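Laboratory data are not the source of any read-out in this text; all were calculated from the coordinates shown. Being a predicted model, the structure only gives us computed values, none of them experimental. Cβ atoms are built from the backbone, for glycine too; each structure is taken alone.
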Structure I
Amino acid sequence: MAGKFALVTGFEPYGGRGVNPSAEVVTRVDGLEIEGARVVGRVLPVSFGALRACVRELMQEIDPALVVSLGLWPGEPTIRLERVALNLADFEIPDNDGLLLYDDVVETAAPSAIEATLPLRAIERALLKAGIPVRLSTSAGTFLCNATLYTFLHTEQAAAGVRCGFVHLPYLPEQVAALLDEMRSKQSVELHQRADLASMSLATMVDAVRIVLAVSLTATT
């Protein structure tokens, strides 16, 4: 591929959910031109076995100047910028292949942690200025979101200076509405016992990712 590209990845649905906001955002930013770079959107499998090979293939195919990966964090009320990836794979639920890992690693003979290389403070300032709630986070979890960030950061391209980072997204409003409807029909859990009911509109998420891309492509630090 010729030209300058910004790779944005999301995930297919998982955990019994019919939709993943990260995939919805990816489809809406794919093909955009931002700060002289064409956005290339790709949806990754929720499969630990396939994920790492897929990441490496994308880096070779697209040769991006920037990588921004997206994922869902149920209950998160804001855009969340991840600071670090851990070389740890420890799942609370199986991936879409049915795989459960405990106290495993993402990559063998590799660092225990790698810092994301997006200009996180500059992104934070820009999002807040735009009226979009955001926070920095020191944990991307230990499931596939963390594994994705770690794998991108562990590539030769990242070592050569390609900026890579991960952004967690909240539920979509319609997902929370479905959860509330299910709760009322089953009458099994009191509303105040649920901590995963925050949401954000798809339009706001798309705006946030556009800002993340613009700042990451232009910020010097």
Structure II
Amino acid sequence: MMIRILLLDDHAVVRTGYRRLLDAEPGFQVVAESSTADEACACVARGGIEVVVADLSLRGSSGIEAIRRMLAREPALKVLVLSMHDHAGYVTQAMRAGALGYLTKSSEPTELFDAIRAVAAGRRAFSADVLQVLARSSLDADHALARLTPREFEVLRLAVSGDSSVEIANSMHLSPKTVHNHLSAIRSKLDADNDFKLIHEAVRLGLVSFPVQSA
């Protein structure tokens, strides 16, 4: 039985690499590629896709929001996240948005193959490093990011990455006022009454990091 796959990643070279890898594996067929949430939703609307292999960091659009929108359009769809982010907050929010599995991009090809087959069958799948992250998180008393909804999490991620409220609104198909309301709720939940404290809290929780300057 052939598993029909959509690749969602904003880097064409990355998509080409994964397409070649997956098309060479018996039982897999990459039938579509997309670089944005809108493109992915359009592909899903055309039908014929069983599994989406999706990145979370998309230029100009939101990966977590893309998962929510694709599943709203096609509830039977199975989503496997393949991301460079290995923070428990990303994993938790992707699962809340409806993803069945989560791998990091350091995963071996065999892990990817096994995970695709698992989610296609309706089972959860995590790479070994993600399982370790989740295990550490379960022992951590600080679950601040777990207080956020998936949409609030994505608004925060985009905001601390430097996107304006208008840019966030455009990428998530929201009004600027709704984004402003989400940011107010986020500040309240994270006990950050200004933007500096919000960024500091995001860094402390591992949501973002600043590059180390070389001497």
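Taking helix-only ellipticity at 222 nm (-39500 (n - 2.57) for each DSSP H run of 4 or more, over all residues; to 500) from the coordinates of each of I, II, which one would give -15500?
Details: I: -11000; II: -15500.
Computing helix-only ellipticity at 222 nm (-39500 (n - 2.57) for each DSSP H run of 4 or more, over all residues; to 500) on every structure in I, II gives -15500 only for II.
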Distance in nm of label points 7 Å out along Cα→Cβ at positions 23 and 71: greatest across I, II for structure II
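In terms of Kirkwood radius over Cα pairs in Å, for residues 7-94 alone, which of structures I, II is highest? Don't jump to the answer; show the numbers that get you there.
Working: I: 14.3; II: 13.2.
That would be structure I.
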Output 32, 31, 13 (Cα extents along the principal axes in Å, for residues 79-118 alone, calculated) maps, among I, II, to structure I
Output 27 (relative contact order in percent (Cα under 8 Å, 6 or more apart), calculated) maps, among I, II, to structure I
